[in-house]
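Multiple structures follow.
What follows is calculated from the coordinates using simple rules that are stated; it is not laboratory data. Just so we're clear, the structure is a prediction, and the values are computed from it rather than from any experiment. Cβ atoms are built from the backbone, for glycine too; each structure is taken alone.
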Structure 1
Amino acid sequence: MATIDGPRAAIVTGAGSGIGRAVARALLADGWQVALAGRRAAALAETAGEDPNALCIPTDVADEAAVDALFAATAERFGRVDVLFNNAGIFGPMASLDEVGLDEWEQTLSVNLTGAMLCARAAFRQMRAQTPQGGLIINNGSISAHSPRPLSVAYTVSKHAISGLTKSIDLDGRPYGIRCGQIDIGNTATEIMSELGVGTGALQADGSRMVEPTFPVAEAARVVLMMASLPPSATIGSIQILASGMPFTGRG
C-alpha cells in the first residue's frame, strides 16, 4: 500500500465541544492537520486555539451542501482527507415512544444518522478519488448502539443504525482502500452526561436513579487517535471504552 508524504489530514465533526473537541486536540497534538466542523464558529475557534494546523469550518452535518463544502475546503487546504471522525450528534427527546413528536424524531435521525451518512459519503468520494487512494472513517456510535437507556428511543435507533452504516462502509470501501470502524463510548465526562444526570442520578431500567461512574474524555480521545494511527493494513472494526463499573453489562 502506498505511503503518504507529509502530515496526515483529518476531519472531526462536532469539534466544538465534548468528545469531538478532545479528539481534535489529540490529533493536532500528534501533528495532524485537522478540519474542525461544527455549528458554532466560536466554539470551533476555542478548540483550535492558535494551532496553525487547525482549519475551522462551521458546518451543519444535516445540510448536504454544507457537508460537501466542508470536504471541498479541507481537500483544498490539506490536499487530501485521511481520516473522518464522524462524531456530531444529539441525544434527542427523553420520552417514551408514545410521547415522542415526529419533529423530534426526525431531527434526531437527521443529525445522528443522515448527517453521519452525508459526511461518510463525502469522505468516501474524496478517499476514492485521491492519490494515494484510501482512508479511514471512524463512526462514533455509543453504548446505546448495544443497549438503550430508558426513554431514549430516537437516540437508540439512530445509534443502532450507525452500526449498520459502519459495516456497509467498510465492505463497500474494500476495493478502494477505504476502511471504517466504530467506537462505542460509555460514560465519558462530557456535557451530555451531565444532562442525563449521570453524575447526580441517571434514570435506570427499574425506575430508580443511580450516580454512575465516568472517565476523562481525554481517554476516549486517546483510543480514537490510536484507531486513526493504525497502518492501512489493520483496522479496528468495533471497540468499546467504558467507565469502569458503569451499569452496562447488567443494564436492563
Structure 2
Amino acid sequence: MQEERPYVMTVAGFDPSGGAGILADIKTFEQLKVQGLAVCTAMTIQTGSQCLGLEWQPLDEIVSTMEVLMKSYPVQAVKIGVVKDAAFLNEILKVTAINAPQAKIVWDPVLKSTSEFAFFDLNTISNVKNMLNRFDLITPNYHEYQVLQKNGLFENPASSCAVLIKGGHREDLLGTDILVNNGEEISLRPGDTSSVYYPKHGSGCVLSSAVAAYLAKGEDLETACRKGKDYIGHFLTGTPGLLGFHS
C-alpha cells in the first residue's frame, strides 16, 4: 500500500523547456515523494539558455485556482516562484493565509533570468518589506540578495524571515550557500568537492522546491536546507547539458 504523501503547491511560471518553473518543481516533488500541485503565474517562451517572452496570467485566475486546490487538499508547503510585482505576491500570501494557514512558505525571488530577461517589477520591491514575516524562507541567489538588501528588505531582523543565500553566482567560495536564521549564519558547503558541478537552467527553482518538500515532510528549516543542498548537488553533477536530470 502506497504511503500518504504531504501536499506541496508551487505557484510559479511555465517553462516549456521543462528546466525551470512549475515543471521543474513538480519533477523535484516527485523525486522527494511529496504530492505536487501547480498554479501557473506566467506563460514563458524560453529554452535552457534564454528567455524570449512572457505573458502574465490573470491574478484573479491564479487566486481562484489556489483557493480550489487548497480547499480540496491539505497543503503543507507553498513554493512561490516568478511573480509580477509586490501586489501580485501579496495576493498569493493572502489566499494562502486564509486557506492553508499551516503551510510553510518559501519564496524564490526570481528578479530576472540569467539571460537578463526582467521578471519582477523592481519599482515595487520596497513594498515586500511589510511581507517578510509571512515567509518561512526566501532563497535569493547572491545577486538577488544584494538587490533586496539594497532596497532595505533586511534592515530590521525582527520583522524578517530566514534567508538562504545561494552561492552559485558568488566569486569567492563558489557553491557555498549561507542560511541566515534568527541572526545566525550557517554555511552550507557543496557535499562532494571532487565532483564536477555543471551550470544548470532552473537550479534555483529546484533547490527552493526541494527545501519546500522537506519542510512539508516535517524537517526543521536547517535540515530542510541541508537536504535540499544535497539534492541540488546530485542535480548539478548529473549531466554537462543545461537541462538537468532528476534522479
Given a computed value of -12000 for helix-only ellipticity at 222 nm (-39500 (n - 2.57) for each DSSP H run of 4 or more, over all residues; to 500), which structure among 1, 2 does it belong to?
1
Check the numbers for percent of Cα pairs over 33 Å apart across 1, 2 and tell me which is largest.
1
A value of 0.40 was computed for FRET efficiency 1/(1 + (r/R0)^6) of positions 71 and 183 (r between Cβ atoms, R0 = 35 Å, to 0.05); which of 1, 2 is the source structure?
2
Out of 1, 2, which one gives 2.3 for distance in nm of label points 7 Å out along Cα→Cβ at positions 7 and 239 as computed from the coordinates?
1
